[in-house]
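Before anything else, here is the set of structures, which you'll find just below.
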Structure P
């Protein structure tokens, strides 16, 4: 912890400054190589799962609807950290051992798929039924209407909440430290173990997370403004 007389102790202050400077690059490297990379891959895979799950939910085919509902219920009803522990620590007891990074990607992808599927399903259902009828009236099949008419409109509706999901996912990658993935928070823990300065390192990691999410929020606003031009 920071002592009350920190600024009256130049040696202590200089040590904290040196630790902050020397730890900055390792933390940023952990963020770029692991935190953001895992978030991007997991989000991409999760979106595929989300679209398939959303289409299964609205298909009207009972077995598909049931499977999709059970999947969403399980993922949304259990903590993400528990899911990561089951994948990384639990599956080896069944003879299936998965490395830390693939385990993290699987866990995050399943989480993104479940939550985003509800966003995509709601976006599809928000499209007026007249759009379906208009597509059918010009000879389109269900698949053609979905691909050419409904999904493009649903995409614009779903981008703001999906962008928020991605920003949340970037922060959630810190949970991967619990399964030994060397992402930014794990790096902070390792530096804390050698410097015994938890307050400094965790505040520094928090500021880096905040900066990344702030930049992503600016990008999200730009995308939404561009999409509004076509409304």
Structure Q
């Protein structure tokens, strides 16, 4: 068996384990928390009091205007200087959550704004409250618009988690770096890591396509009923 193939087979287990234990949980937790933060931020910007909306705009401006790697370094290496010490995984989780929250906030805000004003008026005319209108009418329609960019954000987040290696999170990419340090075969190991990321992204892209197809069918059904 060729040396490079044997090395890839020997490294596959540790790389997959790092992905299963750190990369995927970090991605799922960060996206779930970031999506919640983004929804709240979007609602505040659209319907909240001006001072609070200004705070949210400032948060989005800061996060979108600075590199993710710098944000992770500030949280993990910068906060200890003021007495806030975080372990690597929680620091990465906070960094990715704040980053995802800023981007999803803009996606959700645009999706809600795209819903026709008549949908609000129709819901209010049949006696729905603001909360009922949002839950039953506005958000379901906004979801159809928001799902594609949100799915792209999720797929990008899978790849962005490799930056957590810079703050010592033992995820997939850092596992590859550790093996490189003992085998001195960076090309083979980094190609293998890239292939694993590619496989995960491809599966998620296929799931995204199926979800978009279902939403399109649902949207067509609802339009036919109306």
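Please treat every number below as a calculation from the coordinates, not as lab data. Being a predicted model, the structure only gives us computed values, none of them experimental. Cβ atoms are built from the backbone, for glycine too; each structure is taken alone.
Out of P, Q, which one gives 2.4 for distance in nm of label points 7 Å out along Cα→Cβ at positions 99 and 179 as computed from the coordinates? Walk me through the numbers on the way to the answer.
On the way: P: 1.4; Q: 2.4.
Traced to structure Q.
As an exercise: distance in nm of label points 7 Å out along Cα→Cβ at positions 67 and 147, calculated from one structure in P, Q, equals 2.1. Which structure is it?
Of the structures listed, the value fits P.
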Practice item. Kindly point out which one of P, Q the value 3.6 was derived from, the read-out being distance in nm of label points 7 Å out along Cα→Cβ at positions 35 and 131. Key: P
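16.1 is what came out when mean count of other Cβ atoms within 10 Å over residues 11-18 was calculated for one structure; which of P, Q is it?
Traced to structure Q.
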Review point. Can you tell which of P, Q yields 0.45 when FRET efficiency 1/(1 + (r/R0)^6) of positions 27 and 187 (r between Cβ atoms, R0 = 25 Å, to 0.05) is derived from it?
Key: Q
